[in-house]
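Only the coordinates and a few stated rules stand behind these numbers; no lab work does. Just so it is clear, the model here is predicted, and its values are computed rather than measured.
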Structure 1
Amino acid sequence: MPRPTYPVTLVARHQLSSNTIQLDFRVDDNFSYEAGQFIQLHFRHNGEDVKRSYSIANSPSSFTSTGILEIALSYVDGGVASEFFSNLEQGIELSIGGPFGILTAPKKPSGQVILVGTGTGIAPYRAMAEELVALAERGTKISILMGVRSRNELIYSADLKALADRSDDVSYLTCFSRETDVDSTRGEINGYVQSQFDTLNINPESDLVYLCGNPKMIDDATLQLKEMGLGVRQIKREKYVFSS
């Protein structure tokens, strides 16, 4: 049975980075979700029905209080959705389907939780902020690894740094694959996110790793984690495939 769709209205847009925007939609229907899930936006483009999936970037409590759903969207050269949303005006009405996805915050982890995201794959962890704070308060160690090519592609870094500043059990690291000017005192390094696994003292018996974003990163990271002894149930994955 197909999931219901919900009407939404675009109320604001924000430029998050050189290639990423945030769209804010007002949802007037009875919609709910868990932090870490995603939605599908339905729209018509050149006479065709189109669906695209995007992670929800704000917490469920934020949505409950404001009725606003925030999604992060990266531009793709020649992309149908990119072309459509680049010309989108406030007040337009669309519809969403969902929520979808299993990349939700763990309830009672037995070990540390490692959250890895590239590009807009970091958005689900921003939505989990309240759950992550609660886990840290109960003694769970949490490492958040953000991977981008260069500094002008960073999104939500201030929010994630603020989250890490709230607890000694939460750390935030930015991995730049093409940035030469990095500041290690601010948790910045050169390299890919998966290059940091050896520094995290991962326990293959108890730790949980989340991977979200670029499919190649996820495939490479999954292979490395399996070689370290982690089982399939300890690796939660959500690939972002960029459609044209």
Structure 2
Amino acid sequence: MIIDSHCHLDFTNIYNQLDDIVDRAKDNDVNYLLTICTTLKSFEIIKLIINKYKNIYGTFGIHPHETKDHDHVNKKFICDIKKKYSKIIGIGETGLDFYYENSEKKVQKKSFIEHIYAAQELNVPLIVHSRNAETETYEILKSENKNFNLKILLHCFTGSYNFAKKLLDIGCHISVSGIITFKNSNELSETVSNIPLNKLLVETDSPYLAPAPHRGKSNEPSYIVHTIEKLSSIKKTTKENIILNTTNNFKKLFQI
């Protein structure tokens, strides 16, 4: 059994054919999916999805790109929403993205911290997005993790080995995507090879980042098998061992 720990099933090109996509996932032994919230609008669709499909869970959070339009989303707001829906099992995605900086840095940081406070109060995993913001992401997570045992998942990891090591030192889990199958991913593959298997999860980030041999197409959960195959090569172990460990890691982290 495989779990796609991060996908966006509310996106139109996936949602409009979701029955078929879920069936193809099951055909490839991808039996559970976690669909990730990015805006209040996306959450409205996520609620429909998790009510319809028994094998799909969801999260609530505001993507760093969108924080400028969601300044009212604070700890209380997040906690109140999470408490209404039992199949919402994580907070995020949240974090920092200084590559595009669609929202001001200070606005992103404020939102990130509010999400952290909510995850602390609810005792659920925090799904973190970080791009071109390794130092700031780590400093915030380390500072807020001092007096709490935060459950942290750094999604779609593409960072440096130094960043990975620091994250592991504060107890983070790390998720890898189809990027590890790309031809120019040698440095990332080397970093992933040094991440303990008991800290790794797998994801598609659908509809983005389709792995080889599907590059250029819209990604979907069934394609995660290619990421698993590449990860087994990187870790020098069997696909079955990768599946067993990443699935168990997800279940322990998200308590399902």
Structure 3
Amino acid sequence: MAVVLKSHEEIEKMRRAGRVVREVLELVRSHVKPGATTLDLEKVAEARLKELGAKPAFKGYHGYPCVLCTSVNSEVVHGIPSKKRVLKEGDIVSVDFGAVIDGFYGDSAITVPVGDKIAPVTEKLLRVTEESLKAGIAVVKPGATLGDIGAAVQQVVEAEGFSVVRDFVGHGIGSQMHEEPQVPNYGQPGKGMKLRSGMVIAIEPMVNIGGPDVRVLKDGWTAVTDDGSMSAHFEHTVAVTDTGARILTE
């Protein structure tokens, strides 16, 4: 499948979707506390999404049941909100969310500490994962390659002794949730497809304290670290412009 370049008008629609995504994620962040369930977060997001007049990107996608993905601790991605999953002091929860406005998608993720006391290594994990996302975005410009993005992310992560998940990658995004190209969080500078103005991609490092390997649980969705170590996930939808990266989900 070919890469679809977006017009200025289409990118503006994606920016509107991105603003909704950011607003909902920040609202959800404010509800992350000990004693809350991941289903509580889901209800907050769904209600706000309706008020904002946007459609959920994830609910119904390949049969996924919810508007949020809520992945706790060793869960990497695609955790399904549940009233049984009660957040505790010291946990972390990765919240991945997408919205559709006027037929165009926005997609972003944050990892939020639960309570005031998380372990120093967990705090470092959150900082490094977010820094790796910023490093990946910083190299985005026409003529740069997908390998440049992956290498920038990987370098930040591995320099701190953590590992990048390889089984899940970022992606092109537009009038579809997942478009070409795939955007790995590892790679070699100068390798892979060259970026062009009008491309829009979701860059989303998933970083583990332990090894990079993951497995999917019996629910068919929730991916967890193979070694049980903590995992964090940050994501932005980013447009490639003549002047560099434009983050649409800020």
With percent of Cα pairs over 18 Å apart, for residues 73-120 alone computed for every candidate in 1, 2, 3, 60 is reproduced by structure 1
At a computed -9500 (helix-only ellipticity at 222 nm (-39500 (n - 2.57) for each DSSP H run of 4 or more, over all residues; to 500)), which of 1, 2, 3: 3
